[in-house]
Structure 1
Amino acid sequence: MKWSPAGPLRGTLVAPPDKSLSHRAALLAAMGSEPVRVTGYLRAEDTLSTLAAVNALGALVEDRGDELIIRGAGLRGAMEPDAAIDVGNAGTLMRLLPGWLAGQSGGGSWTLDGDESIRRRPMGRVADPLKLMGASIETRDGGFAPLRIEGRNLDGITYQMPVASGQVKSCVLLAGLMADGRTTVIEPMPSRDHTERALLRAGVPVSRDGLAITVGCQDELELEDVHVPGDPSSAAFAVTAAVLIGGSRLVVDGMNANWTRVGFYRILQRMGAVLIGPLEEPGSPLVPDEPLTQLDVAAGPLLGTTVEADEVPLAIDELPLVALLGCFAEGETVVRGAQELRLKESDRIATVVDGLGALGADIEATADGFAVRGTGGLRGGVLHAHGDHRLAMLGAVAGLASRDGVEVVGMEAAAVSYPGFVDDITALLAP
């Protein structure tokens with residue numbers, strides 16, 4: 001699909017439903033024993049895989065169009081399906097689900113598999129702590145999918161995470177709900193805290209002491225109705241386009257402002273973008289609710305910046321956009337400590353550097369990130385998405401802000417997380 005240079009973005013974007021929170025809403029509802037009403041659920045390939053998975057495990061999912069009613073199987077009531085559970089491209093599902101299944105003390109066995117991208121992503125990082133809890137979990141050689149899990153009695157542990165990861169943390173905490181004793185996860189630096197907040201809403205006592213998060217064994221979950229707020233990671237593409245294209249004036253409504261999700265927006269402000277609207281303060285106390293915001297966005301002169309390792313977990317999905325912004329900024333933009341990007345749907349260091357380089361960027365890869373020297377813009381050309389939804393949308397935004405436009409090969413990958421992307425951007429560009 002060809003994305004040609006565009007005039008200003010104008011109007012209001014209702015932030016598309018949050019992918020991370022949609023996954024968690026469906027999983028926690030499936031782990032409960034009472035019906036849960038979910039509104040605002042994202043209908044995208046990844047999150048539909050989660051609905052299919054919980055249905056296969058015994059939860060009843062009723063889709064009423066504007067809402068879902070999920071009648072859970074119970075914390076220890078996951079059923080054993082006849083076939084392997086296919087997670088598709090959903091890394092969050094692949095890494096959270098083993099935590100629930102491993103603690104099924106009544107027994108049962110499950111196989112989890114996915115597409116070729118999932119089969120390249122490391123799963124030892126969830127298998128290893130689960131094994132320390134007494135779980136029976138097998139991976140393909142090298143710690144890759146498919147995973148085979150047998151339900152067992154688990155013991156609580158204190159686990160020092162080698163890498164900050166909201167997915168791995170969530171997996172261990174979910175297993176801790178069914179483990180004897182208490183389970184504590186210690187992070188090297190903060191990561192997304194959606195699971196902790198959702199557990200608080202489900203009546204689970206969750207404590208956070210610095211970088212340590214603790215849960216105990218639970219009899220059941222009591223999750224009430226859930227509304228999924230807007231996704232800051234998806235909204236970031238339109239926001240970036242508005243920042244790069246002069247004369248733009250964009251309002252983003254209904255977006256999640258959780259401090260563990262808006263690291264990119266703080267980087268954007270530091271680079272000189274005009275963003276008006278409240279964001280939750282870093283280090284805010286752990287509370288059950290996800291805060292919402294309305295952002296007013298306008299273009300402004302950009303300056304290069306350095307993103308350090310402690311910022312990476314809170315902006316991991318938007319770092320490709322930092323590279324794009326760096327092409328238009330004065331000076332150099334450097335991202336460090338982001339080796340985790342190599343383990344996403346694609347090697348996002350290699351694909352972003354190669355992709356933007358082909359469009360005229362002065363960019364080079366490093367072992368743990370990249371460095372971009374601002375040249376005032378991009379020429380344009382062809383960008384291959386490599387099946388990566390965020391790379392596809394990156395190419396679209398690059399095309400809008402480029403001199404000659406960008407042909408994105410594989411634009412359909414955007415449907416993994418943001419099926420309405422093309423329509424939303426088109427509407428904002430309408431005269």
Structure 2
Amino acid sequence: MAFESRNPATGELLESFSATAEDELERTLDRAWNAFLEWRRRPLEARSAVLRAVAHGLRERRQEHARTMALEMGKPIAQGEAEAEKCATTCDYYAENAPRFLAPEPRDSDASRSYVRFDPIGPVLAIMPWNFPFWQVFRFAAPALMAGNVAVLKHASNVPRCALEIERLFREAGLPEGVFSAPLVESKAVPRLIEDRRIQAVTLTGSEGAGSKVGEAAGRSLKKTVLELGGSDPFVVLADADVAAAARAAASARLVNGGQSCIAAKRFIVVGSVLDAFLDAFVAEMRTRRVGDPLRRETEIGPLARADLRDDLHHQVDASVRRGAKLVLGGSIPEGPGAFYPATVLAGVEPGMPAFDEETFGPVAAVIRARDERDAVRLANQSSFGLGASVWTRDLARAEELAAEIESGNVFVNGIVESDPRLPFGGVKRSGYGRELSEIGMREFVNVKTVWIA
């Protein structure tokens with residue numbers, strides 16, 4: 001199989017890559033295992049030095065990396081530069097904080113001495129998506145490598161150049177051969193990789209369907225998994241909210257990365273008394289966001305990553321309108337080349353419509369009326385997903401009470417849901433399990449080992 005790098009703004013084929021041959025994949029896994037046996041013994045100071053060098057490389061070539069993202073999956077170039085910087089910041093964060101996160105913790109017991117160690121477990125298979133082609137990888141790799149593990153990356157098939165550029169970054173920073181590798185393999189090879197004795201754990205960011213398959217394969221092999229899956233995040237606007245500020249944030253929350261984000265706000269649940277004011281302000285904000293060539297700095301919404309994804313999104317919009325939603329803005333496929341789709345707002349969305357029940361992966365916002373704050377929480381939780389949520393209100397004490405009731409892994413009050421290396425990140429329900437980032441995410445792929453000494 002050939003892996004194609006294709007520009008979603010034009011449909012142009014940029015590059016073609018051959019899949020990693022079977023014998024080379026075997027050598028890759030052997031190198032990963034052998035590298036682990038040495039890397040786990042490297043002092044934390046040495047691991048930190050490599051990660052800081054990676055951060056330097058990310059910053060030094062951030063424009064180059066942003067251009068690769070723009071060409072390969074359509075990310076506006078300014079957003080790509082911000083993504084590269086976020087990866088660098090995360091590398092620096094773990095280079096600085098890993099010694100504290102991994103330090104043995106003394107525990108009182110009936111022993112003369114007892115403590116908990118955090119030891120690496122081995123090669124981890126990372127199955128990563130195309131929507132944040134650098135960040136998703138570094139979000140896993142920085143803590144995992146600092147913990148003493150090694151990584152085998154199976155990246156999305158439409159971003160092979162991004163995968164190879166990340167591998168090159170680590171190599172040029174001085175990471176030993178085999179500690180990070182990015183073979184180009186098809187999805188059908190994943191079950192065999194999971195079963196391989198050299199792979200010790202699996203992490204996946206992707207769809208709930210992919211998560212079910214990976215979880216099933218890993219379960220058969222009794223291997224640890226972390227799954228970060230889809231989301232249909234609620235953005236709840238209560239009656240006392242600053243409506244203008246909420247509307248501005250709502251547009252940004254929906255349109256980041258062209259709406260192709262698991263933690264993008266998707267369902268805008270607004271208490272009825274402020275619904276009309278919010279909808280007017282929200283539509284005005286959405287209307288101003290510029291769609292265009294991702295290589296142009298003024299572009300805020302690039303194309304979707306593939307034409308089939310754009311078509312699937314349009315079908316969700318059409319089906320929701322047929323079931324009673326009102327199309328307020330956008331909602332039509334523009335003429336011309338590229339997988340473009342306009343900023344779109346649907347009002348009157350209710351359960352039973354695709355825009356409410358399903359994840360819409362693109363610049364489509366579903367506005368939903370709630371009777372009051374209790375009804376807003378009910379609607380927020382009426383989803384099979386539970387990744388992130390945002391609550392907008394002036395009553396911060398009440399917001400914290402509601403945060404405890406909302407079924408999601410992240411709740412942001414008067415702010416847009418974002419991942420941050422200082423905070424644990426992950427979901428509940430069909431959004432997956434396990435956590436990434438912070439010391440909690442770092443400890444997902446370690447052996448939490450009790451040592452008891454008489």
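Quick note: the coordinates plus some simple rules give every number you see, no bench work behind them. Bear in mind that the values here come from a model prediction, so they are computed numbers and not experimental data. Cβ atoms are built from the backbone, for glycine too; each structure is taken alone.
Among the shown structures 1, 2, from which was the value 2.9 of distance in nm of label points 7 Å out along Cα→Cβ at positions 202 and 362 calculated?
2
Which of the displayed structures (1, 2) returns the greatest value of FRET efficiency 1/(1 + (r/R0)^6) of positions 290 and 306 (r between Cβ atoms, R0 = 25 Å, to 0.05) on calculation?
Numbers: 1: 0.30; 2: 0.70.
Going through 1, 2 one by one, FRET efficiency 1/(1 + (r/R0)^6) of positions 290 and 306 (r between Cβ atoms, R0 = 25 Å, to 0.05) is largest in 2.
Of structures 1, 2, which gives -9500 when helix-only ellipticity at 222 nm (-39500 (n - 2.57) for each DSSP H run of 4 or more, over all residues; to 500) is computed from the coordinates?
So the calculation was done on 1.
Quick one: Cα extents along the principal axes in Å came out at 62, 42, 41 when computed from one of 1, 2, so which one is it?
Attributed to the structure labelled 1.
For FRET efficiency 1/(1 + (r/R0)^6) of positions 138 and 210 (r between Cβ atoms, R0 = 41 Å, to 0.05), which structure out of 1, 2 has the highest calculated value? Before the final figure, lay out the partial values.
On the way: 1: 0.75; 2: 1.00.
Result for FRET efficiency 1/(1 + (r/R0)^6) of positions 138 and 210 (r between Cβ atoms, R0 = 41 Å, to 0.05) over 1, 2: largest is 2.
Where is mean count of other Cβ atoms within 10 Å over residues 314-321 largest, in which of 1, 2?
Of structures 1, 2, the maximum of mean count of other Cβ atoms within 10 Å over residues 314-321 occurs in 1.
Once mean count of other Cβ atoms within 10 Å over residues 154-161 is calculated for every structure in 1, 2, which label goes with the largest value?
Largest calculated value belongs to 2.
Taking distance in nm of label points 7 Å out along Cα→Cβ at positions 330 and 354 from the coordinates of each of 1, 2, which one would give 3.5? Kindly include the intermediate steps, with their values, before the conclusion.
On the way: 1: 3.5; 2: 1.5.
Answer for the origin of the read-out: 1.
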